[in-house]
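Please treat every number below as a calculation from the coordinates, not as lab data. Here the structure is a predicted model, which is why all the values come from computation and not from measurement. Cβ atoms are built from the backbone, for glycine too; each structure is taken alone.
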Structure I
Amino acid sequence: MKMLAILHAAQLVTLAGPNRARCGKELNDLGIISDGALLVEGDRIAAVGTSKEIEKLARDAEIIDASGSVVLPGFVDGHTHLVFAGNRLDDFEARARGETYEQIAKRDGGIQTTVRATRAASEGQLFSLAKERAGWFLRNGTTTVEAKSGYGLSVEDELKILRVIRRIGAETPLQTVPTFLGAHAVPPQLERDAYVGLVRNEMLPRV
């Protein structure tokens, strides 16, 4: 089994502690090991400790010298919209001019701008866009994201977005946790009650 040892981290942040949500002063306890190291066997962390301790276990391991660096777990982003097309530059300009979000929404801006662009994009195009964003997350230390749908607002377009989210999780190192957000907004072609019925009776059974 392939082994990898990361040695001599100025700080190894283990987050060791209670297996539950922390609160108060517990949030300051990051389980930091100075001159820290960890040993990876296959795809699992086999041991953590000081560099002196891990060096004894790492005779046949590939070595990464992390001197001067902080080694810590990947960040988890619990709220993202990873899959969409288009942009809202016009909306940003409108907000800068003093328009409210409600005013922008009344002229089918805001969410509806992104819905139109996302509906028009193919599944392949959405995957390419999302794959680029996945790279941004990974380069900045985020390794797991919750990713919402909600920019399709139709049965097939919501399913299209969810398929792309799952594909990103399968084909890139970014771990994705899909969330169905079909009730993100009401599409302009439907009344609210009719759309709620569509979400409940057609979207949810398909999801």
Structure II
Amino acid sequence: MTHTVPLSDIRVLHTLGPTGTNCEAAAKLWFDNRGIDGEVVLHPTLEEAATVMGRAPHAALLGCVVYPDLHTLVFSNLEQFSLADLFIMPTHDMVLASRTGEAPAVVSTHPAPQRLIPDELVPGGVQRRLVNSNAQAALDCVRGLSDGCITTLIAAEQHDLAIVKNYGPVPMGFSIHVPRMDAAPAAASKPAEQREASFDVV
């Protein structure tokens, strides 16, 4: 038999990084709302986060409902973890940013918000460069791997990128997945103590 870890026992949330992602903000909010001084551990992908989490007794995975292949992650791990909580939080402002402030021709973006990039942004259309997270998109832009990025406002400001367009916050759903633990076998009840009855012979 198995059981799931109670939400009240969670002290570590594994989720998508690097720092500046909406998942990181959601994980911090989840702990804050419960008055828990918890730890948020960031990973390049949710798939890696799930692997590292394993069946740690006080850890859980925080996902996002628009994460590509979240359904695959869930159905591939039915024996490893279970969906235990869902909540809605506005994302950071989502922005199109570039190093120069000019409209970028090559844009790094996570697959989920890529439709925020208008095809007519530059003559000849925009080349989309898919990456693992909004924060990673900002990092790749700074490193010169693209001219611009779709990212969060906090990540753009962290890397001194110029805002080309601010799309504002987006109401977003986040999920908490807790490990399924092997249940300890129930303690066998002790047989009633046998006592030798004594009878008075009449």
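Given a computed value of 11.8, 34 for Rg and Dmax of the Cα atoms in Å, for residues 115-162 alone, which structure among I, II does it belong to?
Comparing all candidates, it corresponds to I.
When Cα extents along the principal axes in Å is computed for each of I, II, which one produces 67, 40, 31?
Label of the originating structure: I.
Ranked by FRET efficiency 1/(1 + (r/R0)^6) of positions 59 and 179 (r between Cβ atoms, R0 = 30 Å, to 0.05), which of I, II sits at the highest value?
II
If mean count of other Cβ atoms within 10 Å over residues 139-146 is calculated from each of I, II, which structure is the one that comes out at 14.2?
Source structure: I.
Determine which structure produced the value 32, 16, 13 for semi-axes √(5λ) of the Cα gyration tensor in Å, for residues 27-146 alone, calculated from the coordinates; the candidates are I, II. Numbers along the way, then the final one.
Working: I: 45, 18, 11; II: 32, 16, 13.
For semi-axes √(5λ) of the Cα gyration tensor in Å, for residues 27-146 alone, the value 32, 16, 13 is produced by structure II.
Suppose you compute relative contact order in percent (Cα under 8 Å, 6 or more apart) for every structure in I, II: which one lands on 30?
On the way: I: 18; II: 30.
Corresponding structure: II.
Given a value of -10000 for helix-only ellipticity at 222 nm (-39500 (n - 2.57) for each DSSP H run of 4 or more, over all residues; to 500), point me to the structure among I, II it was derived from.
Values: I: -10000; II: -5500.
Only structure I yields this read-out.
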